[in-house]
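Given below, in the form of structure tokens, are the structures.
Quick note: the coordinates plus some simple rules give every number you see, no bench work behind them. Here the structure is a predicted model, which is why all the values come from computation and not from measurement. Cβ atoms are built from the backbone, for glycine too; each structure is taken alone.
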Structure 1
Amino acid sequence: MEEEEERGRSLVVPLIEKATNSTAAEVDPRLLKAIKSTVRYSDAHLRLAAQTLMSLMKRDHSQVRYLALLIIDELFMRSKLFRNLVVENLDQLLSLSVGFRRNHPLPAPASVASVLRAKAIEFLEKWNDSFGIHYRQLRLGYDYLKNTLRFQFPNLQANAARIQQERREREMRTKEILLKKFESFRRKFSSK
């Protein structure tokens, strides 16, 4: 077991630190793939990834926190164990990514801090929609930010449903137009 942990430290931690030590707007896809494949088959590696990511969320730099949050989301959507580990520390994660506590604002740079906050709110909504039924803390965190602190959520499901409805309406109009053209051509050619 200790050998497994040591191997995890030598694999998982450097990958995560390299992925979050960047000025890019997204996590390097190759590093993200390497992280996911490294933690996929080992609970010890997954636990280590969760610890490492939570410690990176405490760094005094919004860019590091933002990239760590992107990795957290990837693993959160794929692993029940990882969800359990994150949900145990959800209050801390929200505090470090949304910055709703006055005595603990988000660190500089301000431009990245606002993107970090928006992405954290978006992820919380997505996590709540997908897994809220199984995790009371997710529902409570979502409800607290939305109803008590009055944070604006992107309402992704409603937007997706609206976009889907608009697409269906466009398709129906296109079908009607094509059908009318077809009927017109048919009448023209049948009358000749």
Structure 2
Amino acid sequence: MDTVQQLEIEPGMSVYALVERMSRCGFGARRLAEAVAIYEKMLTGDFTKFLTLSGAMVPAGMRHIVSDLIRKGYVDVLVVTGANLVHDIIESFGCHCLGKAESDDAALRASGVSRIYDVFLRDEDFAAFEELMQSIMPQSSKTLSGREMMSILGSRIDDERSILRSAYEMKVPVFCPALPD
């Protein structure tokens, strides 16, 4: 059985050396070192890289990071919640605004504003999203897979920083269990 090595931090120590030493520690330190090792293999090996997103990543301001990861080839397949894609599309024509988590939801509702923790969004942007979806999606009896639908959406969004647009242009398939989640 290997023993836990007490972590020593030295002046001028590189991040690489710190993470390497963390691999001989317990708890979160070792998990971080393992994550770095996996990430290094992802970058240097011939693997299919899945990126899964949940939570309110786009409203929180992480949209461009995801788009950049796709455009730089770090993502081969994207699995994402519908909420993130809805907000990605809304961000292509609208915006999310900084708010306060402790805001009065009834007052916000009365003024036509929705709250996602400490981010605000105008209700009219949700209505515009619905109208856009009606204009983008084909009006035919053909059944589309979710992946096909995401590709069509990506092809019609005129915003190069959009997650869906980036995935479409880079030929990264997008899987979304339910767009209106």
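A compact table of results
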read-out	value
For FRET efficiency 1/(1 + (r/R0)^6) of positions 29 and 69 (r between Cβ atoms, R0 = 25 Å, to 0.05) computed as 0.95, the structure of 1, 2 it came from	1
Which entry (1, 2) yields the derived value -13500 for helix-only ellipticity at 222 nm (-39500 (n - 2.57) for each DSSP H run of 4 or more, over all residues; to 500)	2
Structure from which 0.30 was derived, FRET efficiency 1/(1 + (r/R0)^6) of positions 101 and 173 (r between Cβ atoms, R0 = 30 Å, to 0.05), options 1, 2	2
Structure from which 15 was derived, relative contact order in percent (Cα under 8 Å, 6 or more apart), options 1, 2	1
At a computed 10.5 (mean count of other Cβ atoms within 10 Å over residues 45-52), which of 1, 2	2
At a computed 29, 21, 13 (Cα extents along the principal axes in Å, for residues 125-164 alone), which of 1, 2	2
